[in-house]
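Listed next: structures, encoded as structure tokens.
Nothing in this text is a laboratory measurement; each read-out follows from the coordinates by a stated rule. As the structure is a prediction and not an experimental result, all values here were calculated from the model. Cβ atoms are built from the backbone, for glycine too; each structure is taken alone.
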Structure 1
Amino acid sequence: MHRDKNGLNSKGKNLPPIYVVDKRNGILERLINDYKYYSVRDLAQPLAGLIDEILPKDLPKDSVVVPLPTASNHVRARGLDHTYLIAKNLSKLRNYKLRRIILRNKNTVQVGAGRTARIAQAEKAYDLNPRIPIDPEKTYVLLDDVWTTGASIKAGIKILKKAGAQKIIVALLAYS
């Protein structure tokens with residue numbers, strides 16, 4: 001399923017194409033929760049496969065998968081970086097490069113936070129990895145698990161654009 005920029009509460013913002021598997025409910029919600037909160041690592045590959053199915057098949061072969069980083073306190077508590085593992089599996093499926101271009105600055109917790117708090121947190125939560133150059137000719141696939149308010153994805157897009165990325169698409173498992 002492809003959601004245009006107005007399909008995910010963007011309110012007309014200038015966003016790149018957004019590809020999302022489906023709404024976060026039913027079996028997809030169970031899979032995401034088991035993977036993310038109960039550390040069922042074996043789900044990383046099939047979840048990456050779901051994203052692979054919805055992405056255009058004609059993306060350039062030198063595209064780069066960029067996971068939106070998980071807060072380090074969540075990685076420690078869960079025993080895995082859920083977004084990174086999905087990105088790693090997607091990059092293998094597509095034979096794309098995987099780069100941690102975006103870094104996490106703060107351990108803000110967005111679960112349970114309202115829209116205004118999420119937006120404020122996301123603006124401060126991410127930064128560019130200065131060791132990885134951006135090639136304006138490449139396509140960057142910004143990957144995250146769930147779109148709730150869009151604050152995190154919008155912050156990631158802003159960082160990539162500021163660094164010089166001109167071709168960005170967003171890949172998501174679900175939206176709430």
Structure 2
Amino acid sequence: MKAWIQKYNKKYNANLTIRFIEKWGFYEDLGMSVEECFVIFNQAWADIDNLESIEQDIWQKTKMLSNLGTVDIVTSVYPEQAAKVKEWLDRQGVVRNKIVFTQDKTILEYDVFIDDSPSNIVKVVQNGKIGLLYNQPWNRQVDVQQDIFTGQGQIFRVYNLYDAIDMIRSLKKTNVLC
């Protein structure tokens with residue numbers, strides 16, 4: 001998001017900060033369409049030298065996740081940015097099986113999803129999956145206790161990948177995950 005904000009500020013001569021981003025559809029408050037928003041995301045990905053990792057030592061955390069199961073990176077970034085995404089992941093040492101480009105994560109056959117999008121998490125949970133909502137300013141309004149769907153999947157809030165690792169281990173111990 002920091003790179004997106006930098007690109008937006010430069011393009012529109014604005015002073016936007018990360019504190020403005022309080023909901024997933026933040027671009028609507030800026031009078032933008034989702035397509036315009038993704039154009040700027042693509043520009044941010046094209047400038048991978050300025051992209052920061054959301055966590056330090058992400059290579060180590062993804063290695064630990066890979067010891068618990070298959071790790072795929074699933075993104076809605078436009079496929080034409082695939083080479084840049086792969087290069088950035090390689091630079092960070094992110095351990096993964098593959099990179100999946102899709103606009104609809106709910107069609108994928110994973111047991112657990114880690115995502116910062118409230119709408120993506122709700123959709124995967126409605127399909128009976130476990131959703132780990134990666135805490136961000138734009139999803140803090142989600143009350144995970146209220147957003148658990150009876151007889152379906154569950155949502156758990158995680159604050160970093162260590163939390164996600166601990167949650168997955170706990171779910172495996174209680175046989176929620178095999």
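Calculating mean projected area of the Cα convex hull in nm² for structures 1, 2 picks out 2 as the one with the greatest value.
For the set 1, 2, ranking by mean count of other Cβ atoms within 10 Å over residues 46-53 places 1 highest. Taking relative contact order in percent (Cα under 8 Å, 6 or more apart) as the criterion, the top structure among 1, 2 is 1, with the largest value.
For the set 1, 2, ranking by mean count of other Cβ atoms within 10 Å over residues 14-21 places 1 highest. Name the one structure among 1, 2 that distance in nm of label points 7 Å out along Cα→Cβ at positions 22 and 134 of 2.4 was derived from. Considering all the candidates, the number was obtained from 2. Quick check on the output: 0.4 is distance in nm of label points 7 Å out along Cα→Cβ at positions 126 and 142, derived from one of 1, 2. Which one produced it? Of the structures listed, the value fits 1.
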